[in-house]
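Q: Down below are the structures I want you to see.
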Structure I
Amino acid sequence: MPSFKRNRSIQTIALLFLFVIIMCLRAPDVFLYGRFWAEEGYIFFYNAWTMSPLQALFHPFAGYLNLSTNGVTLIARWCIPFEYAPYLTTIIGILFQLLPLFLLLTAKDEWLVSFQVRLFLTLLLLFVPETAETSLHSLHIQFQLTLACGVILILQPSYSYQRWLKIIILLLAGLSGLMVFALLPIYAIRCWIDKNKLRIEQFSILLLSCLIQYFFFYEKVDGRLHAFFVSDFLNIFFIHELYIPFLGNNSYTVPYMAFLHDHMHDLYAFVFPCVIVALFITGIIYIFYKNATTRSAIFLFLAALTLFCISIIGSIGDRNSFLVPFANQRYVFISQSLLCIMLVYITYHLPNARRKIGKTIICWLIFIGGIHFFTQPAFIVKAPKNYLSWQQQVALWKKDPDYTFQIWPSNWIQIKLPVKK
């Protein structure tokens, strides 16, 4: 047993290290130049720079409190030299990005004992979900926390240190965003079915954090909620959950995406995605019906569908933008990740003959995802043209306090920081 635990710990460290290294290799400019990403710089870090720490920590933005990003940018503001601020937010962003995978790799559940299963999970979560937009910064920590909350649904509760880690995740998730609200009914169902004290504890903590968010910080923001059309849901689900994961973004697949983009609400364009999505959902339900051992994965399935719908309804901008290659990744990567975890869980619990089919699908998704992973648009993974490193910009600012800092992406708002008192 000691040898097994030691080997598993080494495997876990190696898989987490592999995840981080490959994630960083996709965007080395983030470390070469230093990066604040969009609102991370011009809203959150600016607030941390200009407000008192307590005011900045609990300052809502876009209608809700994002405690995690507020906290990270405050640490970057007060705890390290200014020249290294974006490097700290990047490192902490990576740690939160590892959180869902860490929960899976360190869980004691029987289906996670096999190294092959944990390797599959690592590679699927690395390559398949569209993560470039949410990687290597602190702005979208709320999405990583929401994904972690989805992962907790499938893991057996225990009294180990993970109990306290899960409590922190559930508490912080509700105080860092609104998407996790959608998981409350699923947590309640899991709690009612399991009748387990720790499940009740998890639901109570999540409910408490959501109530605090709703009654003390939430404000309705115009332009956030859109009318929901079934055609939108099915077209976008087909593209991001099936079409891109299985075929990738390339010269062969993009023309069909463009066709759907231009004919999103036309009946003849809607039929094929509708049929494929219906067959997919029916197939998953049939697997749950025929194989009792796979049924716990229904919580991942419900979480994926619910978070997908909520994300689309609350997204910013035109729905057609979801059919533009590489766009709106932050709204779909959680559901993509949960469906990947569901695939591994189902595959492990199928009979051996059918398990081979599941493994074949997993290997294909990893292959296509690996190609897709390194073909992200330059504005996400490359420094903007003529971009100065953060240290160079700080040096210019010290000479001229009116200097305007550049942040990523290149067409985003720049920031002016008053001289530190």
Structure II
Amino acid sequence: MLNIAALFITITALFAWFNYRFVRLPATIGVMVIALLMSLGLIALDHLGFTYITDLTEQWLGSINFNTLLMDGMLSFLLFAGALHVDIDKLKRYRYSIGFLASIGVVVSTLAIGSAAWWLFATFHIEVPYLYCLVFGALISPTDPIAVLGIMQSAGAPEDMEIKIVGESLFNDGVAVVVFTLLVGAVTAGEQLTPTHSLALFAEEAGGGLLLGLVMGYVAYRMMKSIDQYQVEVLISLALVLGGYALATWLEVSGPIAMVIAGLFIGNRGRELAMSDNTRRYVDGFWELIDEILNAVLFVLIGLELLLIPFEWSYLLVAGPLIIAILLVRLVTIGLPMMAMRRWVDYRPGTTRVLTWGGLRGGISVALALGLPESEYREAIVMITYIIVLFSILVQGLTIGKLVGYVVPGVGETSSSSKNH
């Protein structure tokens, strides 16, 4: 395992250097594009009869459980690091719209996208039961905080737009995982989809994660406040993430939600009352570095996963209309709440367009798809999920800066360029 980790860290470093030196795309997108081109090159060599390198690469990739690596490993670090730098006072201003999008919005999106997928599968003579289509709707519904955090910042989005979409992305994956777990249980173990069972699971997972995050954040905050030693305080924050996520898993509550709440607590109350300027500088620097490294590794893995995912041209026929359906569903779930709350909250013109196009799908969707139990429908769901994620990151991610610059003149592309050069 150490050799595999060393290999991928080395590959990621080389790709990051090459991107920064020659390609000049935003860091996460750049390394993914290079990894994707490498995968396509290996596939071409395989068709030409040069199979050794491809077989070796597939063997290395096959030894990595992407779902476990992301959901039980990297995700805790990335969510905590993202939440650490979110101003909770600014987040509170949009708490109702964020709360709607991260809860009811995920459920509505799951039903709408799942129904659209079921119709499209039937249209192109791909047999996938309706419940499996709802599972697909659940895993593709959440906007990915890992993709959104970096790309929205590099796009130079105004603070009010960024805080709204980042706040939603930090919370909605926890809700989506609960919905996904419930639906997978229904299709594999025959569990009943009753409102009582669904609400009990949500309360246990989401509510338990929220409470655990508050308790752990408070304990870490009190420990940090009692000392002034930046090495120990950085270590406390690291223990909070590693130990906290393991405890959440053992208690069967939402680890992602626990990490977001703990990150918000330490990043706001802890930063203000428990850290000296020196400690704050080291804690910020440590978690920014962790965030950048893990993001780069994750996007390289997404690009290389192409080698392991079976492809059929019919999947493109389904994925294309589904991309349009996903964007339309997001437009509705964002637009209607904003119209209803415009009387109380002043939204910048163009916010709906930016938040619709900026709702990126990423590693979480791929991880959930790869974590599906083996069945005759798994291949179609995995491949279509992968196509949608690639479109989301490459097309939406690379053009969101231009859209921001269009709706907010003077912002967007200029900021993006200054942050990446």
Structure III
Amino acid sequence: MTAPPAGTAPAVAVTGIGLVTAAGIGAEATWQGVCAGASTAARDPRLAGLPVDISCTVPGFSPREHVGRRSSLTHDRFIQLSLTAAREAVAASGLDPATWDGARVGVVVGCGLGGVATWEAQHRRMLEQGPGAVSALLIPMLVPNMVAGHLAMDLGATGPNLVTATACASGATAIGTAMQLLREGSCDVVLAGGGEAGVSPLMVTGFAQMGALSTARLDRPATASRPFDAGRDGFVIGEGSGMLVLEREADARARGARVRARVAGYGASADAHHMTAPDPEGGGVIRALRTALAAADLLPGEIDHVNAHGTSTPLNDAAEARAVRKVLGQDADVTSAKGVLGHTLGAAGAIEAALTVLTLEHGTVPPTANLERIDPAVELDVVSGAPRRREVRAAVSNSFGFGGQNAVLVLTAA
């Protein structure tokens, strides 16, 4: 395969999906869980005694079973989850790492926190047992860039290797960056996505101290995350990974691959407003939405569906709804997966982009869990109660992060 001629913008196809979430291990398990609309939030023994003791964690994940004995000992959990999702995505694409030209394969992964569980465990060891007890693997297990490094080693991918850190927009930023690498001809294949395993006592306490987590329903954890609901009071922290295999569509079709969807547009912006609070007028989100639409050469009325960032925090949901109304109007179906999966931080944008691809494929919009009484200020058609069957030709996936970093992806049906 050769780089495209200068001045062209080749279509970018999704040919593989991998998911590991609190709804299950594998894309099908996650899709079924999100469509069922039942929250995965539960009491977490690791968080006992803290101000917030609920989370959404991956059930039945055995590192030895899914990534092997060596990786179970030498990789932090965020890398283990990402490696599992990446292997599923590559297998689903029909590509064979044993035969591809690794120099033309890139890896771009979003991660906001890195190996926080390793950091906490090793810090305790140093305090309790002294410096000599600290593992020599602390740094390789901790730093966020190692997730992309390990995926490259596992798959023999020697092309561009990047980790994006735009907080909770990281996974979407990674996919947008991957699209650009393909369009400019730097790669023929890019594995793009996000991975995060931030459910740890220190991280949860930090989010709780800043008032970001739900506290009103700790005795009923499955009802805590409720995007766009009038009674929302914060998010529930989750973990997981979402990975996509991206190729130029012409290359994918030439090898007879199944094209799942297209990544048609990407827009990024900064609120430049506040450390953690979104611009209440949604100015940055509006710019990112308009940029993504222009890149996809689509009009606002051509967007059928919005996979919202929808964190279940009062300020974020209100600002996002305002921006979506301003740019897209009120006709598109809207959903948020965070009512089921919790907020997976740096992985969220990638997980939600993968779910958007599945929405395009299945013609089904999953419901937003726990939406009992929509906030009157939202004024959007938020799907709740049960999945909604409809043809979806073009969709937007929104992701926003602390620091005011926004990333919007436009995905279209194959």
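Q: I, II, III: which one has helix-only ellipticity at 222 nm (-39500 (n - 2.57) for each DSSP H run of 4 or more, over all residues; to 500), as calculated, at -10500?
A: Source structure: III.
Q: 15.5, 41 is what came out when Rg and Dmax of the Cα atoms in Å, for residues 185-232 alone was calculated for one structure; which of I, II, III is it?
A: I
Q: Which one of I, II, III has distance in nm of label points 7 Å out along Cα→Cβ at positions 49 and 137, as calculated from the coordinates, equal to 2.8?
A: Source structure: III.
No lab work stands behind these numbers, since they all come straight from the coordinates. Only a predicted model underlies this, so the values are computations on that prediction, with no experimental measurement involved. Cβ atoms are built from the backbone, for glycine too; each structure is taken alone.
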